[in-house]
Structure formats: structure tokens, C-alpha cells
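These are the structures in question, set out in turn.
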Structure 1
Amino acid sequence: SEKTFANITDRELYLEACRLMEVVPVSHFLENMTKSYINLNHRGLGPKGVKAIAIALVSNTTVTHLELEDNCIQAEGAICIAEMLQENSSLQQLNISNNHLDTAGAEAIANLLFENLSYLHALQLSGNSFGEETAQYFADALMGNYQVRELDLSHNDFSEKGGQLLGQMLASNTSLEILDLSWNHLKRNGAVALGTGLRKNGALKILNLSWNGIGNQGALALGEALKVNNVLVHLDISNNQIYNDGAQKLCKGLEVNGKLNILKMANNPLTWEGATALVTAVRKNPNSVMEEINISNVLVNETFVKLLDLVYQMHPELDVIHGEVEGHIAKIPKQHPNPMKVIQKYLKEHNLQLWDFFRNIDKDGNMKIPVASFRKAMMQQSSIPLDRVQIGELVRKLDRNRTGFVDY
């Protein structure tokens, strides 16, 4: 019988598991078991349905990315998934967001990470009712985990206590590159601890702390972290009750930081004063590599616009997304010729192809130009008469999906 079991296919194993669990087999899973990506989101699988899938994946070697969001798999399903991941050696990306995993589910997943038993490098656990008591599990697990590079813990309920524990974890974790903690009620104390952790962290590149009510004190802690952190490239602190005072405290870090590319601060109660402080910090910093500051809700004035023009001359790759300019609403906006038509006219006059034009800007020759590099090249070239507004329009057309690259 051992021989028979050894020869059983994944498909047969799944059908047998479904029979034992008394669930209807999912045809989409059966059809895609030999592929690398399977999307089973929103299928109402429940704990038993997911247990059958977990049994079939124990020895599967083809699936590397599995989507199981919104299937009400609960703690019972999470425990089965964790058991499967101890044996499976091919699964690298897993999404089990919005599944009511609760405390027991958090513990099962965290134990798996703690022991470095899985090959997962991207894990999405958003919206799973993880309370502050689960933060200790994740903090302990991630202090020694060297596999997971992307982790989404957004839309949970870690609160200030959880934020403090995760902040301590950041100080010693060496593998996480992307961490999403948005919508977690981290508040001031949570953000302060995360700022402290960031000072020592040497791996994290993207951090999302939006919708956490971190306030001015949180902004101060992050500003202090940015003085010494030389890894973080993308920080999202949108919707956080940060006022002008907080923005000014954050600027203490921006004045010296030479790594941060993207700062998202939309929907904070800033005025043109806070906006001015942010732009002035970039202007003061000769090492700034800032490419985008998003303060899209902030109403600015003419003085700010003039300052921005000066900063753009020093940093042509920068894009500051702000709200309306006071007093401009009544005026008829200046008409700008379609930038693509302007480029086509130039190419026609010089008997050049669009391909040649892009190849000239594409330093790596891989047919993908980072948006910031493209913006800088367009601002610095003098052959084609395009202003900043036209270049912005061009970027939006050529990077419709906001990938950060102009793909030609």
C-alpha cells in the first residue's frame, strides 16, 4: 500500500481529501494545480474546504503563489495551512487576508514563522481581527525570522501596545523589506516605538503607517528615525492627524536623510505652512533623493508655488502632489499643447523614431525607465519645449497603472 500512496497524484489526493471532509471539490483548484499561481479568493471555502486544499498541497512542487482571501477559513483553517507549510517547499507567496483567523490562527502562523519552517517570503494577513494580544506572537516570531520579506498586517487591531512590541521587533529583524501596518490604532506610543525600531533597522524599505492616528509625536519619532536610517525608501503616513508642527518635526529627518524617495502625507490637517516646511527640508538637503511628496489635500498659495519652482530646478526628478492654489480657481487654466503631439512634431522635424527618443533616456536599455529618471531627463533636455505640467501629463499617460516605470 506504501507504493500505492507514493504514486497517488495531487489531484487524486485532493479529491480523496474532499470526500473525507465532505466538501465539494473546487474545479478551479483542480484545473490549476500544476500551475505556479492559483487564485481562490472569495469562494466561501470555509475551514473544511481549505483543509482539503492544504492536504493536497503538502507535497505539491508547482504552486508558488496562493490567494485564499475572504474564505472564512477561521483559526481551524489557519492551523491546517500552517501544518501544510511545514512540509511544502515551493509556496512563496500566500494571501489569507479577511479570514477571521483570530488569536488561535495568529498563534499558528506566528509559530511557523518563529521556527523558520516555511519558504514563504510574502504573506498577507490583513483584516483578521488580530488584537493586541497577538502582537507578541508576531513580534517574537519576526525577531528571528529570516525568510519573510513582505508582510501585510493592515486592518487589524494591534493598538498602541501592539505597536510597541512590533517596534522592538523592527530593531532586530534583518529580512523584512515591506511592512504594512495601516489601520491598526497604533496611535502615538505605537508610532514612537516603531520610530525607535527604525533607527536600528537595516532592511525595511517600504513602511505603511497610514490611518493610525500617530499625531505630531509620531511624526517627531519618525523624523528622528530618518536622521539615521539609511534603508527606508517609501513611507506612508497619510490620514494621521499630523498638523504643521508635526510636519516641521518630521522635516528634521528630511533635512539630512539621503535615502527616502517617496513620502505620502495626504489627508493630514496641514496648511501651506506645513507644505512649505516639507519642500524647504528637501531644498536644504544636498543629499536628498526625494521623488514624490503627496500632500494632495493641502491648499497652497503663490509663494509656495514659487518656492516649488526653485526646488524643482535643483531636484528635477521631484514631484510634489498638492491641492488647489489659492486664488487660481476663478482663473481660466493655461492651455498646454498635448505633450505627445509636441514630441511627435519634434521627431518628425528631425526624422527620428519615438523608439530612438526613449532609448536615449533609457540608461539601462531594459525598455523600462523609472518615472523619476524620466521626469528628470525631460526637465533637463532642451530640444523639446515642454513645461513641468506637460511632463506630468506625459508621465500619467505613459504610466497609467502607477507602476513607477515608463514602459515603452
Structure 2
Amino acid sequence: MRRSAGGGRSTATTAVEACTSGTRTDTSSRSSPARTGPAGSTSVHPQKWVDVDTAAISDNAAAVKAMLGPGVGVMAVVKANGYGHGFELASAAALEGGATWLGVSSPTEALQAVPFGAPVLILGATPDRFYPQMLEAGVELTVFDAESVESLARAAAQAGRQARVHVKIDTGMNRLGARATDIESLRRALHATRANVTVAGIFTHFADSEGPDVEVTRVHNAAFLERAEPLRQLAPEAMIHAANSGAILRLPEAHHDLVRLGIALYGYPPVPTAVPLRTAMTMLAEVTHVKEIDPGETVSYGRTWTAPRTTRVATLPVGYADGIHRWRAGTDTVLIGGTRSRIIGRVTMDQIMVDVTDCDPVAKGDVAALVGDLDGNHLGADEIGLAGDTIPHEVLCATSSRAARIPRPSARALP
């Protein structure tokens, strides 16, 4: 029987309440949050943390769902620690906003997702050794070759369970997926193993849905539907899905039964859109030291930056081990003292130095933002990405687990 795109949400509300319970602190405040330790004791305040606007994630999911046709479901893609926002926080918030599936990249992430009660699909490849555990957990798997189908069927027969699979078809990404020449052998394998393997879905991943020529994606969508037809004859109840964020926002004909909402879920649409989306991550750190240096003095390893004047330098306890890439040196990508300020000298593993000469007065214990919102200013991961010739996905996902994720109300909505 076909599982509807609506899926199940039996534990979504409970999960989001559990993830977002506790005291909420104004993200425009310039002090670090208290943290509760064992037995309710208050532990040392963190020096760096990530505020996650769970309401923004929920609202983004709801806004996208509202633009879809009737019966089209939303899969929240929460891989890579919810694009850096925290797996549990992102999953619960997306389900609260109307998503009905969770998309992950690995068996480890799948087991994190199962307790939320929604259907879970591993979008990447799953090695054979994980089949018994995934079958036991009820996780749906991606397949794209006859060998994997046959191996999974044997594991399902041995476990006494029915495997549910989504067949991935390659339409130009050339990463994972069956090529046109592989479809017939794959169809035969699925037909032969139908007693143990159910085709629950058929999908593709577009290579250039946010590119300048939308016709490329239209061609890829048409190729997908053509190549999927023999599999649809085998499994007429299978869900069809193809649209990632770019195609969701600009190509309604690719919405099919289900869409996979990734970067747009977190407030960064890859194409211009009228859909109201807002960003959800603010990474913050306390100032640990402020000093004044003389003209001609240098900062950080390699003496790559020399003070052209008397300069006030603030040190923050974040570095490349926290996701602050070395290429951010020399960029105005820190919010501090009421404005954007420049990282000076090389980014080190655990610390960066910032020129705060022209800011409002900055003192030890003040708070700076490395991405997101602070004191009425906004620094987007997309802007940071442009400075480093990369994409917001990389900036968000790079945010290290060394910074605790803390649920917060919307920074922009605060007075």
C-alpha cells in the first residue's frame, strides 16, 4: 500500500516541545546564556553558542507547504546536523511547521530521526551491513542498482520484514542513481524480489535547479519521468519526488507527490522568491580580551596583518575548529560593537582577532555574532559565503558541535 506524502506525525508536537522547553533569552542581549548542569545545578556560561530560531524553521516549512498543490507532501532535509542548526531542533521544528517526512544522509542520522515518528528516508547509499538495523527501525532506503536490491531482499527475508525502498534515477548529477541503461536490470531485480522489497518511491536529484537556465531542470524532470515509467508500471503506488529547494520555488511541475526542502527550510532560498522565509541561525561568542596595539605591530600567526594605526583588537574564542574558515581573515564578517567588523590576522584553531577601533566601545564579556542577528544588524550565511566564493550551505554546516545549540525566539522579532 502506498504511504501518503502526508506520512505520520504522532510525536512531532511532543518532540518540538521537548526540544524548545526552558528559558528563552533575547538574542539581541549582549550576555551569554546560563546553562543547566546535572541535578539542576547551573554550570559555567558558554563562551560560544548557536541560537536557533525554531519558530523560523517551523514558519519556513509552513510557508513552503502553503505554496504546494493539494496532496503534495514536504520532506524536511535535516542531514548534516540539520544544516548545522541541531538535528533534534531542526527536525522537531520542521514537523511542527507541517513537514511530514525527514530526509537524512546516513544510517546514524536515520536512527536519530526515527523517534520523531515521521517516515524517514536515507537519501544516500546504505552499506549492506546496516540493512538489519534499518529494517528493524523501519527506515526507508535508497537503491539504484540490482545488486543492492538483491542484497536487501535477502536481509529482509532473514529478518522477516518488508523493506521499503526509493529508487533513485540519475538525470545529470552523476553522483548516485541509476542511469538510463540500468533501469531494465533494476526493474527486473525489483520484480523478482517483490515478496521482500516494496518500491515506496521513485526519485531523482536535480543538478542545477538554481541555475540561470530553468529549462535545464525542465529537461531533467522530463527525463526523470520517462525513465521512471517502467518502474511506475511495476509499482503504481510509489511516490514520485524530485524537487529540491530551487525546483520547489521555481518549477511547480516538478513538485509531484513530495518535495524535499533543504536549504530554504533554514531561510536561505537558492533562487529569488516571494515565499516569506527567514533565517534561523545566529552564532555568538563572548569577547575574551581587548587590547590596544601600536602602528606597525602584527597580529596572529605568520604576521600577515600589520596595524596601520593605533588599533583596538578584540579576541573571540572561536576559530577554524568551530567553523570559522581561514578564508574569513580580512573580511568584515563579525557583528560587534553595533556594526560589522573585520577579522584581522590569520584565523587560528580556537580564536580570532577583530579590529574594533571604529565600533561602539567593546569590552571583555561583550557578545559578537559570527553569523545571524545581533543588536538590530544581520549577517547572512549567504553574504559570508560570497566573501569566500562558497555557498550558505557550507557556512551553516561547518558550525562545529563545540558550540551548543540553544532554541530561541526570532531575533528579528524582538523589540
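We did not get these values from a lab; they are worked out from the coordinates using the rules stated. All of these numbers come straight from a predicted model, not from anything done at the bench. Cβ atoms are built from the backbone, for glycine too; each structure is taken alone.
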Ranked by relative contact order in percent (Cα under 8 Å, 6 or more apart), the structure on top of 1, 2 with the greatest value is 2
For distance in nm of label points 7 Å out along Cα→Cβ at positions 131 and 155 computed as 2.1, the structure of 1, 2 it came from:
1
Across 1, 2, FRET efficiency 1/(1 + (r/R0)^6) of positions 107 and 323 (r between Cβ atoms, R0 = 35 Å, to 0.05) reaches its greatest value in structure 2
When mean projected area of the Cα convex hull in nm² is calculated, the result is 22.1; to which of the structures 1, 2 does this value belong?
2
If helix-only ellipticity at 222 nm (-39500 (n - 2.57) for each DSSP H run of 4 or more, over all residues; to 500) comes out at -14500 when worked out from the coordinates, which of 1, 2 was used?
1
